[in-house]
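None of the figures in this text is laboratory data; all of them are computed from the coordinates on show. Worth saying up front: this structure is predicted, and the values here are computed from it rather than measured. Cβ atoms are built from the backbone, for glycine too; each structure is taken alone.
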Structure I
Amino acid sequence: MKDRGYYEGFGGAYLPEILVATFDELVEIFQKAKNDPEFWKEYVDIMSTYSCRPTPITFAENLTRHFGGARIYVKREDLNHTGAHKANNVMGQGLLVKRMGKSRVIAETGAGQHGVATATMAARFGFKCTIYMGEVDVRRQRPNVFWMERLGAEVVIVREGTRILKDAINEAFRDWVTNMDTTHYVLGTACGPHPFPEMVAFLQSIIGKEARKQILEREGRLPARIYACVGGGSNALGIFKAFIDDPVELVGVEAGGKGLNTGKHASRLCSQDASIGVAQGYKTYFLQNNDGQMKETHSVAAGLDYVGVSPILAQFAESGRIRFEAATDREVVDALSLTIRKEGLIPALESAHAFAQAFKEAPAMSKEDIILINQSGRGDKDIFTVADAFADPKWQEFIKEKAKEYHG
């Protein structure tokens with residue numbers, strides 16, 4: 001990494017002048033914390049007593065038998081408090097907010113998990129909290145909106161643009177410019193201006209540190225491949241980082257949506273629809289047209305429905321250290337259904353992208369090989385989307401009855 005957070009030309013901090021001092025303060029606070037063993041100790045302590053760290057790895061015995069190939073393990077980030085890996089990042093940033101002496105936090109959210117985690121952190125530390133969420137995502141993730149509000153957060157519905165994650169990020173930055181003296185923006189993924197990509201990857205690296213130790217204790221050797229879904233990139237970098245220098249193949253799985261040839265997807269690193277650009281304060285691959293205008297994206301998983309990708313992952317894509325694939329909505333729903341039935345695990349739709357790609361590849365691998373899938377979150381938040389995808393008649397009848405109760 002070079003000055004100002006560049007990763008072989010990706011990243012940086014493209015900021016309006018008004019935010020430069022705020023970012024300089026954040027860089028200084030973060031670097032001091034990163035180099036302070038007491039900060040990491042405090043962070044691990046709060047995650048082990050308030051969340052569920054270390055999260056276990058689970059041997060998926062039934063899926064292994066079903067596919068007849070590699071031994072399949074699952075890293076259980078779904079067991080974190082608030083149901084996803086998002087807690088790792090927000091609790092760490094909460095400790096930084098305390099060090100900065102600020103009293104309010106803001107955040108963007110797509111799937112709602114980051115919003116719930118941020119609202120939870122704010123309640124835990126006594127911060128005021130505002131969450132920005134696109135109108136489309138509010139509709140498909142209403143349970144998470146409910147919990148954010150119960151936790152005391154103000155949820156601002158963004159009705160501009162495409163009304164999804166990128167628009168929520170834009171609104172959060174506008175808020176920050178106005179309130180930067182009292183407010184910290186808890187960016188949810190490893191994107192945005194420096195130091196956010198480095199900071200989020202650092203805090204999420206607890207996933208990979210645990211997983212590497214756990215698999216060696218369990219199997220006495222490293223996995224052949226590791227799979228993680230890729231939206232912005234926080235859970236993928238979290239598990240990949242500990243294995244970067246190991247002879248392990250790392251596979252990031254993007255949202256293939258309706259198919260890469262349809263234009264209805266959110267794949268930046270393995271489609272022809274993305275190009276390098278600068279937006280939202282950093283340089284990376286964006287789904288944009290020739291004029292630099294952002295394209296509409298699509299994914300069954302709200303958390304992967306984003307136009308950009310972490311500059312750190314863009315660098316690893318260019319170098320070939322991480323292989324990127326895409327899973328379609330249909331493949332994801334099928335993988336989710338199979339995982340539920342075979343193992344009793346309910347991955348989030350985001351995480352199910354990693355399962356889908358692993359299931360494509362596991363049968364052709366040796367029975368001696370080990371693969372590790374990062375289950376970045378649990379799927380209860382997706383009940384409306386999943387029930388629609390399954391066309392469950394009992395669920396549809398339940399919704400109709402509830403509607404009658406409300407409207408008479």
Structure II
Amino acid sequence: MDLRERLARLDRLAGKRRPARPAVEPVRPRPAVLDLGLEPAFPGGEPGVLSGRWACALPAASFTGRDLEGLFTTAPAADLRRQDLLFLDLETTGLAGGTGTLAFLAGLGWWEGDDFVVQQLLLTDPDCEDRLLDLILRAAAGKRAVVTYNGGCFDLPLLRTRALVNRRRVFLDQLASLDLVVPARRFWSRSLPDCRQQTLETLICGQQRGPGDIEGRDIPGVWFAFLQGEDDGRLAAVLRHNRRDMRGMAGIWNALLAWLAVADGTLPASACDMPLSWSQAWSLARISDGRGRPDRVAWWLARTLDLLDRVPCAQAPSAVDRGGFWLDAVRMAKRHRRWPLLERIIAAGLAAGGHVPWLHHEAAILYEHRLGDLDKALLHAVSCRQERRIQRLTGKLGSRPG
């Protein structure tokens with residue numbers, strides 16, 4: 001059969017009408033039916049999103065937006081109240097972010113009286129993501145700030161990316177972002193091994209997760225198995241994990257307000273679960289400095305020195321040996337012009353660290369220009385080998401009346 005005959009045969013075959021095949025919708029595995037304590041989120045039982053609501057007794061600490069000054073990267077509104085807060089925590093299909101990551105479980109929380117209420121929204125069909133976003137917006141109606149833990153750089157950007165995928169130009173933009181990881185690091189990064197949320201829950205709030213929790217790395221696989229109808233009950237552990245995260249954030253929020261009251265002197269440190277260490281007092285001095293309260297800065301620096309005096313030499317923190325605290329303390333004392341306190345800081349630093357040239361330099365400046373003790377200024381200038389200062393001080397002392 002030559003080429004011409006082959007082409008003619010193809011034309012005849014193409015001209016024949018084949019019977020249309022009936023349209024068949026792709027088979028989508030149905031999620032396993034579990035007793036999760038969830039119900040359809042929309043009236044009429046529209047599929048795609050399940051919702052559940054829980055409450056736990058957890059009275060909220062009273063505050064105003066002014067009380068939060070100096071804690072977050074962006075200052076909240078001065079008249080912010082607890083009823084304006086929406087707590088948010090997501091469980092996602094990964095930590096990479098971007099358009100390939102999906103949020104399949106949203107935990108939303110707020111206070112009602114002395115109860116902390118948590119609403120969970122579970123996505124059971126990826127095609128219904130837009131419905132999940134609608135429900136989040138409904139919960140955010142009337143709120144003024146969204147509280148997350150490390151959500152300012154993950155949860156909120158992820159939700160806004162998913163909103164764009166679903167043709168929404170803005171999402172939760174009307175809410176101020178209050179990321180708890182920022183003040184947590186300012187308060188406790190010098191006192192705790194890390195500032196992971198579960199570490200703070202245990203050591204700051206006294207909350208124990210208890211049995212039945214699930215590792216975060218296992219959570220995406222549980223949801224994918226659920227979509228395939230292969231869940232073995234682990235999705236209930238994911239929901240419980242999310243609720244514990246929500247309650248943990250509320251506990252951290254209350255702990256931050258309590259330690260803020262300690263920093264301001266309106267609450268004794270003994271009222272908090274965590275004992276006051278020298279490093280914690282140092283953090284409170286820094287917090288007070290950021291809030292523009294010089295009297296509290298001086299008080300906490302002096303308290304830090306008192307606590308350092310009680311630390312055995314064998315247990316002296318390496319940060320002190322490296323000069324981390326001394327550098328910070330000198331900076332704050334100079335900024336607020338607390339010269340007697342600065343003298344004490346320099347003396348303690350020299351006693352702890354031996355020959356520290358920069359501390360001798362600061363002492364020479366202090367004694368020459370602030371305290372007027374030229375003899376001590378000269379001793380420190382000699383110690384740090386500042387020839388010009390030595391000559392000047394020698395000249396001043398030589399011209400001094402006998």
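In this comparison of I, II, the computed figure 3.0 for distance in nm of label points 7 Å out along Cα→Cβ at positions 246 and 326 is attributed to I.
Which of I, II yields -0.40, -0.79 for log10 I(q)/I(0) by the Debye sum over Cα atoms at q = 0.06, 0.10 Å⁻¹, as computed? Label of the source structure: II.
Out of I, II, which structure matches 45 when percent of Cα pairs over 18 Å apart, for residues 86-205 alone is calculated?
Of the options listed, only I reproduces it.
A value of 3.6 was derived for distance in nm of label points 7 Å out along Cα→Cβ at positions 54 and 270; which structure in I, II was it taken from? Checking each candidate, the match is II.
With relative contact order in percent (Cα under 8 Å, 6 or more apart) computed over the structures I, II, the top value is the one for I, the highest of the group. If Rg and Dmax of the Cα atoms in Å, for residues 46-141 alone is calculated from each of I, II, which structure is the one that comes out at 15.8, 45? Structure II accounts for this read-out.
Computing FRET efficiency 1/(1 + (r/R0)^6) of positions 38 and 190 (r between Cβ atoms, R0 = 30 Å, to 0.05) for each of I, II, which one ends up highest?
Answer by largest value of FRET efficiency 1/(1 + (r/R0)^6) of positions 38 and 190 (r between Cβ atoms, R0 = 30 Å, to 0.05): I.
When distance in nm of label points 7 Å out along Cα→Cβ at positions 94 and 390 is computed across structures I, II, the figure 6.5 traces back to II.
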